[in-house]
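So, here come the structures, one by one.
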Structure I
Amino acid sequence: MPVLRPMTAIYLTRGAKILLLYRIGSRVIGNSYTGSAGGHLEAEEYRDPQACMLRELQEETGLTADALDGLALRYITMRLKNGEIRQNYYYFAELKPSFDVQDSNEGRLEWHDMDALDDLPMPVTARHVVDHYLATGRFNDVLYGGITTADGPVFAELNDF
């Protein structure tokens, strides 16, 4: 029976650039680029993934919510991997001009041009989310649900009904 591994990530933008963290030695994602911060939900965060993301953001970058404009949950994804249902909550925000990032204790933070990400190594689901965001998601305020399959991602708008 698969176990649930809920995780969060935040992607920060500044104009046409996106902040990525090159993580080295992670037991879950390997050496690759991810959001600028993220991690696993603690028990008390189970019903509040944003609290997890903000905690991880502060732990990994020193930034807090007051550094962010337009913070929004944009993608919730699932993937079955190694006996785990990996459920990810992806947030996006613009980093305010008066703030800057410092070093991270989780890897190397780097600003990248949004149109030059194709060759960067990323975890499978993160790659699909970033690609979808750049092609579609950054032009709207829709919350997307996604399932990652061996054939690729399936994204759908999540609507209240």
Structure II
Amino acid sequence: MPKKQVEIYTDGACSGNPGTGGWAAILFYRRFKREISGAEPDTTNNRMELTAIIRGLAMLKEPCSVTVYSDSAYCVEPFLQGWIFGWQKNGWRTGSKDEVKNVDLWQKLLSGMKQHDVKFVKVKGHSDNEFNNRCDELARAAIKKLQAERVSDVASPKN
């Protein structure tokens, strides 16, 4: 039986880099659409970009054929260029022997991809892609929500 065809649009954002970060993903399957997002207090834009993809894939309940759309060259190019396989083979070192950043998330992403057939597509950010723009809105809204909660927590300390 053929795998379900799923599209996932993702984006990450950061208020300061490092700073408060947000991520978002929109999943499409047939006529169904699901939006998810979240935020972290002390992170980077690249970590949020990776988290968006990881969290999107984690929503899938069975093996699927997935196309991931991202405006992040940081996330997409390692797969399109095959660098990720060299990094693994070289103990998570780049071709210039530097340590790969965010290894924990790259490993989590690879683990989440195992049961799926995943294809990556690079889209132009902050352009005319409706779903990439919507992910950006969701990620930024998650940042604002977390920042507001943190201000509220400081303003009204618990006894």
Structure III
Amino acid sequence: MKTACFTGHRNLSGNFDFLRADMYDKLERAIINGGIVNYCTGGAIGFDTIAAETVLKLREVYPQITLNLVLPCRPEDQTRNWSAEQKQTFFRIMDKADSVVYTADRYFDGCMRKLNARLVELADFCFCYWDSSKIRSGTAQTVRYALQKPIQVWNFYNSKLEKQ
């Protein structure tokens, strides 16, 4: 069974209906044609949330797929500065996830790098939402890890730009 990870920017703006539809289509093809049935995300706001919600929606049709949260630290640390709505969404996703693991017991400088490396270590494929002009982001770091492994990377940011 193959595994895909997700990485992407936290701060997204605009209408993401196209992104959600495109992601649903690409992940469905990955399930049917690529045999990717395990999906791992770091649980951040933004792209990770959209990815987790899409996997959960697909799981209604393809019950063999799994959503695995690979979190950088305990939820109380990860969500400390989030809005009530963001926390509610996070805990709803967490309740529906097939597994939840932590790369550290608490937040520390470097725990996000550890998370990014772990996501790629688990993956056979990487789906991302990366603006390549942001070369110093955690998303850029994760994509570099994926390309060094090497595993294939699909960037939804590029497809979103092409369709607008």
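What follows is calculated from the coordinates using simple rules that are stated; it is not laboratory data. Note that the coordinates shown come from a computational prediction; the quantities given were computed from them, not determined experimentally. Cβ atoms are built from the backbone, for glycine too; each structure is taken alone.
Say we calculate Cα Rg over 2.2 N^0.38 Å, for residues 67-146 alone for every structure; which of I, II, III gives the highest result?
Comparing I, II, III, the top value of Cα Rg over 2.2 N^0.38 Å, for residues 67-146 alone belongs to II.
Out of I, II, III, which has the highest value for distance in nm of label points 7 Å out along Cα→Cβ at positions 43 and 99?
Going through I, II, III one by one, distance in nm of label points 7 Å out along Cα→Cβ at positions 43 and 99 peaks for structure I.
Comparing structures I, II, III by Kirkwood radius over Cα pairs in Å, for residues 83-122 alone, which one has the largest value?
When Kirkwood radius over Cα pairs in Å, for residues 83-122 alone is computed for each of I, II, III, structure I gives the biggest number.
Thinking only about distance in nm of label points 7 Å out along Cα→Cβ at positions 19 and 91, which of I, II, III has the largest value?
II
If distance in nm of label points 7 Å out along Cα→Cβ at positions 3 and 115 comes out at 1.7 when worked out from the coordinates, which of I, II, III was used?
III
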